[in-house]
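We did not get these values from a lab; they are worked out from the coordinates using the rules stated. This is a predicted model, so every value here is computed, not measured. Cβ atoms are built from the backbone, for glycine too; each structure is taken alone.
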Structure P
Amino acid sequence: HGEEALVALEAADLIRAAARQQAYLEREVLTVEAGFDWSSLIDAMSSVSLFASRKVLEIRIPSGRPGVEGAEALTRLAEHPPEDTVTLVLLPKMERQQQGKWFQALEKAAMVLHAAPIDRQALPGWINRRLQAQGLSMSAEALTFFVDRVEGNLLAARQEVDKLGLLYPQGELTLEMLRDLVANVARFDVFHLSESWLEGDAARALRMLEGLEAEGEAPVLVLWSFSEDVRMLLRLRQGLKEGRQVRDLSRELRLWGNKQRLAEPALRRIGARRLMQALETCARVDRQIKGVEQGEPWRTLKVLAHQLSC
């Protein structure tokens, strides 16, 4: 389960390939959609064709919600897994509140793989491993350029790496080689925008804003992201003044993942005065979006990003 489709796809492909090597030759796929008959799972658990003694059984649940009948069937599957069968249960990102008793039963009986996104920090390593598998490497300058072009779009990153492998069978790739070959396929979302300015990376923050604007993102959502995180830093400052630790404040302030690492250094760098000025800029953007103040919201958002990144 997980939100990164490419990671989930490749993990499942590796399992299927390993199963074939061990003579699991039959494959049965059940896709759970509206009106799905869960008795077909019970049948699949007990049936193997005359031509193969082992099989791979795939249960795909695109919604992540099997319903009451499905929850019972999956719990039964976990408690009594079929013999001579490799069973794959494929799910989307599963939030904690979605992980009911059926999910917990599967966790106990199975190996759980979380297809988590490859974030900006992990992306260079991911790209390097792909290149090395093809006998290639990149200069540091070329790698930074490549990451900028494909950030947030892992499938396109894989396609670009595969393309480079066809054009250059081996050796080191330089920036000059990449400039005209690598498409600009980066995809950004509002929820990663804060990481860029919290890190003090003004160039990346501005690039992400330009990408969001080009993709037609609503400026009100971008403004919400900025204002929420500015207020978070101000609340963090107050908590630290009271003698509390960042880890103790993480749940209260929703400091998850990279934000927990970045928040305190960003607070020290930006300071309370600039954070208050940033809130004033947020208010100005809000008025511009509503049409009660002159100015272009996206331009002011870029000013805000620079204000918080430096």
Structure Q
Amino acid sequence: MNHHKGLWKLACAAFAMLSMAWIAGCDQGGGGEVVDNGNSKVSQDTAKVVKLAFVTSGSSEFWKIALAGVHKYEQEAKIQVDIKMPPNGTPEEQNQILESLASQGYDAIGVTVLAPNDQVAVLNKVAEKVKLITFDSDAPKSNRLLYIGTNNYEAGKALGNEIVKLLPNGGKMAVFVGMFAVDNATQRLKGIHDAVTPHNIQIVDKREDNGDRAKARANVEDILNAHPDLNVATGLWSYNGPAIVAAVEALGKKGKVIPAVFDEEDATLSGIENDTVACTVVQKPFQFGYLSSKWMHDLATKGDAAIAAIPPNKMVDTGVDVINKQNVTDFKARLVELKK
């Protein structure tokens, strides 16, 4: 009987130890399993929500392609990236968004900067609290960690070289944009200027519209009327292409004034197909979204290893393509796939 009592005590003790081990195992979590708390994905290893934000300069077809890149990375990494778009595309709105995100404990923010020189103080304040990167439009004087996007000076030269082909004997051109102070506009214009000036091509007028679509078109009409001998009209931002197309066609200037522009708005691509537009230099906005999301995620979760992986020049150049009559059909087909 005593022998059986001893065995019973041993069994009870063993059961108690197994129970404690099982409880401890439960407390340690599920080995890093990712669960959805209804808002963001949480790693049980750290019990921390990774908060990432992608801040654009406004809303346009261009950003839809970039957001497709964001969503692709979200699906792959099982995370969430919050999208923020300034309603009127002003630096003041963008500053408010950035400061609000920084105060809400975001881990990393990517932003296309609207006024690089004027926003340095705000950007540096944000960079003290979060891992800050830029895309599309850089702010190289700020403490951002990395820029992802186009080398805009080289993109400007690429378009300038196309304009030289259009005007082999020289000529006159005008340039339109939202704001010339924005880094991508500044660099593109410099690239165009350096490419065309040695070939007796003059930039006779420049106009900015501050993001106002109606003003963008009115600017083009004003310049076309003021310069009846104008040869080329160039738009530096995505919506400037359609504004130029609309004004050229409305004033009966098709074939007389040749649009050579940036980005892949539908009206721009249609303009190439119907011989109104000569060419457009397109960036790779899908990559802006995808790579920005990946870098933000790495910077938020990998710490020093991610910092060490940043290129020495603090830039990831995504490159450009020149779209013209020869390749526009294939490009449009690729665009449909990207937007899916």
Structure R
Amino acid sequence: MESTRKKLIDLLSNHEQPYISGQQLSEELQVSRSAIWKHMNALKKEGYQIEGVTNKGYRIVETPHDLSETALRWNLKTEWLGQNLVYKEQVTSTQIVAHDLAREGAEHGTVVVAKEQTKGRGRMRRYWESKDGVGLWFSSILRPEGVEPKRASQMTLVAAVGIADYLSKRGIDIKIKWPNDLFINGKKLAGILTEMQAEQDAVEYIILGIGINMNHEKQDLFESEKNKATSLYIETDQLFNLNIVLKDLLNELESKFDLFIEDGFSTIKEKWESYAYKLGEWVTIKTQSEWDAKVFGIDEDGALMVMDQDNQIHHLYSAEILW
């Protein structure tokens, strides 16, 4: 049933003419005209707007805004990222599902996406509010050839640049906060969680989890985060089609991953620094003690470079930074 519906959407979207007749759909799918009509009604219930015109046929007018497996699979143009798509209505965490699938041998580029996470988490196991229907919560299984375990943390920075480029092209002033957050107007919009399974000198797989606040209103944000977090809707007063955003974002991320594998980190580093949050500004570093430093950039290995009050450069691999 699902396969027939996907083929139906592909025919509607890829047909050279604006409309495709019910008879042609029936012949192509080898089902009755009555079955076509039932599939059309099912798609409308999912949120598709489909126009039917006598003597012309059918065409898709608009896809659903809320996440839909059918809509996500329709017209996805990536080469490898998300071509194996695992869609869930609700999970504890897409990271957990992705780890399970990776251990079972899921292929490179598999993407797990959920409408809702009940136990979404970010860096240092912090809770991540992941309500149904208002954000994008997804994890990608990556098996990058030639990437040593010590370089795996760079994937967080690669993903951050992909998200930033996607949003920047749409006129949104986005900043990347080291190591794994994206900010708008000083508030958190998105987070990235990178986890790895590796042997001493080889990466078995990387799970790259991304959470983006999309269509949240202020009351949708976790109570303790209301003054610290934001969403694209809050910032732009626009509702976003989650299916279209995710498909376009996967294209952007795939492009950045390919660039990283082919050319190394230098181009990504340059782009990252162009989006860097508080670059050239003073922040407080919390390690064994607290001390002030100026954000200087990132090193070739992804470490944050800061300069202390004595003009000494420090490379930070793990630290709490009070921004």
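The figures follow:
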item: For 79, 44, 33 (Cα extents along the principal axes in Å, calculated) the corresponding structure among P, Q, R; result: R
item: Origin of the value 1.10, where Cα Rg over 2.2 N^0.38 Å, for residues 111-182 alone was derived from one of P, Q, R; result: P
item: Given 2.5 for distance in nm of label points 7 Å out along Cα→Cβ at positions 167 and 199, calculated: source structure among P, Q, R; result: P
item: Answer label among P, Q, R for the case where helix-only ellipticity at 222 nm (-39500 (n - 2.57) for each DSSP H run of 4 or more, over all residues; to 500), calculated from the coordinates, equals -9500; result: R
